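These are the structures in question, set out in turn.
Every read-out reported here was derived from the displayed coordinates using simple, explicitly stated rules and does not represent laboratory data. Small disclaimer: the values here were computed from a predicted structure and weren't measured. Cβ atoms are built from the backbone, for glycine too; each structure is taken alone.
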Structure I
Amino acid sequence: MVRENCGVVGIFSSGGDNVVPMAIDALRALQHRGQEAWGIAVPGRAPVRRLGLVSAAAGEFDEMSRLFSSSAAIGHVRYSTVGRSSLENAQPLKVADLCVAHNGTLSGASEVAAMAGGCTFTPQASSDTLAAARRLVELMSKAPGLGRALSVLRDEMAGSYCFAFLAGDGSVYAARDPRGFRPMVLGSRAGGRVRVVASESAALSAIGASLERDVRPGEIVRLGAAGLESETFAREDRTAHCSFEFTYFAHPSSTMEGKSVYLARRAIGAGLAKKFPLREADLVIPVPDSARPAALGYARELGIPFDEGLIKDRYSKKGPLRSFIEPRQDDRVEINRWIIPIRQIVEGRHVVVIDDSLVRGTSSRAIVAALRGAGARRISMLVTYPPIQHPCYAGIDFPSRAELAAHSDLPDQSLEAVTERVRADIGADFLGYNDAGNLARAVGIDESSMCFTCHTGDYATLGVTPAHAARGDPGAR
């Protein structure tokens, strides 16, 4: 099954502005959410899709903007959790007159595909997005209204989703699942003449648009000639906002659920300092780049010097990319190989290394080894996210349990035993994990309103029963 956690954007201009250049710039601002492929769709045309980074096609931007000139567009950057990095898996997808871009993961896709006219569904050539799009088109053929169709689909496919749709009449729609797992925001520019929906407010800033609000969980909005229209297609008793967005996934300049991501990460670091006050340390350094605000917060709280002891080489082929969202292990290793320690900063010193998360252990092992090689006397690693011990079925690539550094089949699964096992594996002198309550307090959202399923293993809010089989298994039924 092809699964996605990506970035989406939708733009509509009531004044006839060509929004394609805006869509491209917005996607470039969402590149941290997906590095494998990207695409845009405008009314009356097949979607244009490309492999790789948006910036790799910079030479095509002027011609693309001219040929696809339109007052309405949706776009997508892709990060696959399962599925080949191929052009056929890139989005937006088009089914009949409906173009779809999706951020999230849906279970029950094969069953829904069977409902949609019995279409052929093969796990590596089809996607949850395609199954959902076909089902929505079928439902709307029987009873008009995208909101009504989504309310039916919501009962047929469990999971997380933010959709951007482009309808045949040129209207742009956006919908967010009723738990609010994945983020989505609404904004405008040019006095409201141009309206924008996007996965993050960083995309709004990139095109000079102002953030108005989050798209509410269970809400579908329509951007069209009549302006902004909204309806609720589903309700839940509580939210389950993805906690990993606040520590790693989201851009630090973004605002999500009314919270500054940067300030939340800095507060998480301060909370870590209270939990693990390593006052004897000589300095605090971040793992570049998303851990930097947390490292600053930790250092400030304890009055320990903050410095850049690790530098990411942005001139190597893979250096500018984010290792976690690379689909292949050899690419993740290559990216981490170009995180280079500064010997003059770390040699002979007790270094506190702040990292945003520890998933497979690939990055941590490489970084600890590099710091040892540069002469660090003692290495204490603190992780802003709790131990990840379970796969994610809400759109983040936390793989099968066997691949998770914090999971094993040993009888003792206590926090102490897990921490010691991982510490020994990565080679650090000390390892400390954050806890869910500490993280939630720092963000400023109640713990019960956030999703920590990858830590707790409680999938109730997602509505799936994990199978925990081999890597690549959808794991839900």
Structure II
Amino acid sequence: MGGFFAAALREDCVFDLFFGTDYHSHLGTRRAGLATYGRKGFDRSIHNIENSPFRTKFEKEAVSMQGHMGIGCISDFDPQPLVVRSHHGTYAITTVGKINNREALTDLVMKNSGLHFFEMTNGDINQTELVAALINQKDNFVEGIRYAQQMIDGSMTILVLTPQGVYLARDRFGRTPLAVGLKDEGFCASFEPFAYLNLGYRDYKELGPGEIDLMTPEGVTTLVKPGEKMRICTFLWVYYGYPSSRYEGVSVEQMRCKCGALMARRDGMTRDTADTAAGVPDSGIAHAVGYANESGIPFSRPLIKYTPTWPRSFMPTVQSKRDMIARMKLIPVHELIENQRMILIDDSIVRGTQLRKMTEFLFRTGAKEVHARPACPPIMYGCKYINFSRSNSDMELIARRIVSKLEGHEPTPEVLAEYANPESERYLAMLEGIREQMGFTSLRYNRLDDMLDAVGLDHCKLCTYCWNGRE
């Protein structure tokens, strides 16, 4: 995953670029970068943010860089933005998305142009460099961006900084957002719309699926009109989005409260069967508030996130270390756990490691019962569009492991569809297998239809691939 921010102003944009990019720190954990263009041409800086937050690493650049236009990003993977010199001239580029056919596209570019790529330390090709190489296959930026997006199996939103302005290109099916803000001095573009509010911008527009615009200090010009098909990632509301954000006009915090309320309505738990409803910080809290309000079961905060030194941007990429830090950053309130029948609401269960250990800890602390209520359905497929689950294989997903154990072999898509159906016997068997392995008193996932209703958009506009394999 990752986030981005861009600014095009009639004055220096570095202040806005610095803080606008910093507001995306919840979306990435490894690399961050800024690139600007001004009287002295292009300037760029990239830092590793695995052990230090963005703002600390880029304090020097906040006062030393100059330019009236710029792009910034925070990424879980590739170092970017990149500065590229080609027949288009010199430009800077940053991307958010996932390329599943990276090897095939690399071979194609090398065959057509003889271009060579530098391997990163993990042996992969920087996907932003590959996107730039695809853009360079065509005669102009618009044709190049459209060509790159058409060739990519996956999803790719692209920002290109040029002396003429910033090209803004939302991915073909709008799986990730791209919003534009306006103030007297010019315009900005952002993954997270809330990132520009405190900088004095007001909402101007959201790009549609596949739309390409050129942003300058004077205006935003649509170069390619949006397509009709949208498949925005539903998980943005469930987990990734910051509570104050909104996508397609739908508030993240409001959706989570509605989601929790719909879970409670279908669940039927009451104060006679549970003592407290609690959310796993941070994204589970609003779900739990909605659940508590609907059910009448008191809301409590038995797990407090220690934010001064354990913000999300400190999370390492090694899974074992992530699991350890996930435990370390949550401080228990024993008085709210002991002898309690707890409804525990998390945004999801992906691998199951963290929530299982948390449940074991709650029982050791004195909880009487732990009833798990994930806010989304069982995850059956690893994300191939924005890679939210970080899964290298579908078998890392606890739902898939349990299904394979029940079937005795790798299931077919038809069998997986039956396991994804909450009305089927196979679904109930899978839930019991997960419940037993995780150690919950009871387990009930949110239903897909209820979760989509909580968003409020037409269901056909929402990507549900990770739950049912439908593109």
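Data for the structure
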| quantity | calculated |
| --- | --- |
| Structure (I, II) behind the derived value 1.3 of distance in nm of label points 7 Å out along Cα→Cβ at positions 288 and 304 | II |
| Structure (I, II) behind the derived value 5.8 of distance in nm of label points 7 Å out along Cα→Cβ at positions 200 and 368 | II |
